[in-house]
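Listed below are the structures to be examined.
No value in this document is a laboratory result; all are computed from the given coordinates. Remember, predicted model here, so these are calculated numbers, not experimental data. Cβ atoms are built from the backbone, for glycine too; each structure is taken alone.
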Structure P
Amino acid sequence: MRALVFTGPGKASVQEVPAPRAEQGQVVVDVERAGICGTDMELFGGEMSYYGTGQSSYPLRPGHEWCGTVTAVGDGVDESWLGVRVTGDTMVGCGECPRCRAGRHWVCAARHELGITDGLPGALATQLAFPAAYLHRLPPPVDATLGAMVEPGGNALRCVRAAAVEAHERLLVFGTGTIGLLVAFFARARGVQVHLIGRSETDLALPRALGFAHAWTRSTLPGLPWDGIVDATTGDEIPALALDLIEPGRRIVYIGLSVPPSLIDTRALVLKDVTAVGILGASDGLPGAIEAYADGTVDPRPLVAATVSLDEIAEVLAGNRPPGAGPKIHVDPSKG
C-alpha cells in the first residue's frame, strides 16, 4: 500500500510499504480521510520533543486524525466490526497498569501514540492497522470530513469541560487555529460568551466570519473579567499572561505547547486561588465530539481549507498550502 513516510528532518515521501495485517485484537481500516495537524508539522520538521526522548524515531509514518471503514478483523475481534465506519483514539495504553485500569489510559507510561511515537504506524496511508479496543463507531450523519475532525474536536471538548464555564459566562481563548476555533465552537454551543485572541487582525477574519464577534488582538483586548481561559497557542509568554488575566478562583486550561519552556509565577497562582489544567489527548472527549457532530450542535467543516492527495502532502508540509480560509488540511488517500 501507499503511505507517507518521514525519513528525516524536513524530508517526506510517499512510499510503497507492506499492507497491514489484523493481528490479535486488531482491525484493518481502509482510511477514508485524515487530517494534518501541528504535531505532524513538528514531527516533519524534527522539532518534536519525542525525538530527543527516544519515543519517536525516523523513519516515521504519521497521521492520528482519521476515519475509515473496517475491512478485516484479527483474532479475538468481533466480526460485527466488519464494514463499520470508525475513528480511533490516538492514545493506546498498555491496558494493565494502574493508570489504564483507572480509566486514564492516555497518560499510560507505556502508551503508543498513533502516528506519533514508534510502534503504531499512522493513518496518512491507504490502510491502517489499529487495536479494536480503541475504536469509536461513527453514525451516518458524521461524514468523512467530520470523522477526521473527531480527534481535534475531542481535545477541544476536554478544554471546554476543564474550563468549567457556565452559560452566559465569559471564556477567553488564546489562538485562532484549529483547536482554538473548535474550543470556541463547543463553548458557544453551551451558551458561553466566547472571546478569541489572534496574533494580528488577519488572524481574526475567519473567527469573525464564523460568527465570533468578540475577536481581538492583544492590543485591542478589552479589560473584562475572564471566567475561564484556554491557551491553544505555542507562545511561551501566553501561560503567564493568562494567569495575569484570569478571574481569581477560576480556571486556566493549557493545551498549546511552546518550543522554549514557558514560565508562570506560582505565587500568583496560589494568591489568586487559580486552578491550572493541562490537556493531553482527546480520549475522554471523543464520544462527546462524535455526538455533537452527529446532532449538528457543532459543525467544524468550515475549518477545513482543502482536501489533498497523499502525493500533495509534502508540499503542504513545506509551507505550500492550497487556497482556503480554514486552518485544517485534510488528505484523501484514495485521491489521485
Structure Q
Amino acid sequence: MVNTHCGLPIVRLKEEKIWLIGAGGMAVDYYNVLKGLSIEVSVIGRSDRAAQNFERLTGGKVVRGGLDNFLNGNPKIPEAAIVSVGIEELSEITINLLKYGVKKILLEKPGGLNLKQISKIKEQADSERAKVFIAYNRRFYASVLKGKEIIEQDGGVDSFHFEFTEWSHRVNEWNKTKAVLAKWLLGNSSHVLDMAFFMGGFPDKLSMFHSGSLNWHSSASVFCGSGVSKSGALFTYIANWESAGRWGVELMTKKNRLIFRPLEKLQLQKRGEIQTEFIDIDYELDQQYKPGLYKQVKAFLSSEYERMCSISQQLANVETFYRIANY
C-alpha cells in the first residue's frame, strides 16, 4: 500500500537521512515540508539563538556548531542535502559538502553572491560528478504549473512582460548585509526573472537599459529592456526601485493573457474580452506550506529535475540576463 499526503505519494529514500544546513526561517519551511513527506532529517546549524528558535517552532532538534564541526565527526554521507543559509555562506557551505562526498544538493537561491562563487560551485560539482540545483520554488507554484498547462494547450507563448520593482523604502526591515543588498537583483528579484523566463523562454537576444542608483545598490535603480526568447517570443521588462510598483509576470498566447499578480495567483484574460478572472486552482499545498516548496522538494528527492534550475543553468543565467542589474 502506498502512503499519500494531500493526494501525492510520500517519497521513500534508500540511503541515509537528509541533511538540512541552516536553522533560520527558510530552514523551518524546509523542515516542515520534509516532515510532511515523512523524510528523516538532520538539521545542522551554527547560531545557538537560531537553533533555539527553530526548535521552538518545529519541535525538531538542531546540531549546533556549524557544518565544519559536524563534518569533523565523520558522519555517514547522506543521500542529499538542502542548503538554507545566508547568501554570503551558500557557496562555501556547498563546496564543503561536495568535497565531503555529498552527490545531490538543493541550494537556496541565488547560489552565491557573484559569478565567481557560482562558477566555483559548478566546477566542484563537475569534479565530484554531483548534482546541484538552485531552489527557485516559484517554478512549482500551483499558479505556475496551471499556467504552463494553459500555455501548452494554447500552442506556446508569443510575448511576455515582467516587472521586478522592489520596495526600497523598506530596506531597513530586510536585515541584510551591505554585500547582499549590493546584489539585491540577484539575491531577491531573481525570483521574478527566473519565473518569467522559465515560463516564456530564456533569452536569445537582449537589450538592457538602466539608470539611477541607491546608497545600498549603486549599480542601478531603474531598469527596462526587451528581447527575444530562444523560442521566438518577444519580451519586455521594467522596474523602478525608487517609485511605486510590485512584482508581476504577464504572458500572452494566441488565445489568452496569463496574469500573475501576485505571482501566487493566476488571472486569465481571454482574447476579445476586457474582464479578467482568477482561475480556480487547487492551492492546498501552497497554503499548507511555503508556496511551491512541497512540490520542489518532492521533485528534488525523487530525481525529477525537469522543472529545476541546475547550477549550470544558473551560471549561464548570471552570465546573460542577470547583467540587467549592471553588475
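I have 25.2 for mean count of other Cβ atoms within 10 Å over residues 174-181, calculated from one of the structures P, Q. Which structure is it? Kindly include the intermediate steps, with their values, before the conclusion.
Working: P: 25.2; Q: 13.6.
Derived from the structure labelled P.
Quick one: distance in nm of label points 7 Å out along Cα→Cβ at positions 30 and 94 came out at 3.7 when computed from one of P, Q, so which one is it?
Working: P: 3.7; Q: 1.2.
Derived from P, not from the others.
So helix-only ellipticity at 222 nm (-39500 (n - 2.57) for each DSSP H run of 4 or more, over all residues; to 500), computed for just one structure, reads -9500; which one of P, Q is that? Mind showing how you got there, number by number?
Numbers: P: -6000; Q: -9500.
Only structure Q yields this read-out.
Work out the source of 1.1 here, i.e. which of P, Q gives that when distance in nm of label points 7 Å out along Cα→Cβ at positions 222 and 238 is computed.
On the way: P: 2.2; Q: 1.1.
Considering all the candidates, the number was obtained from Q.
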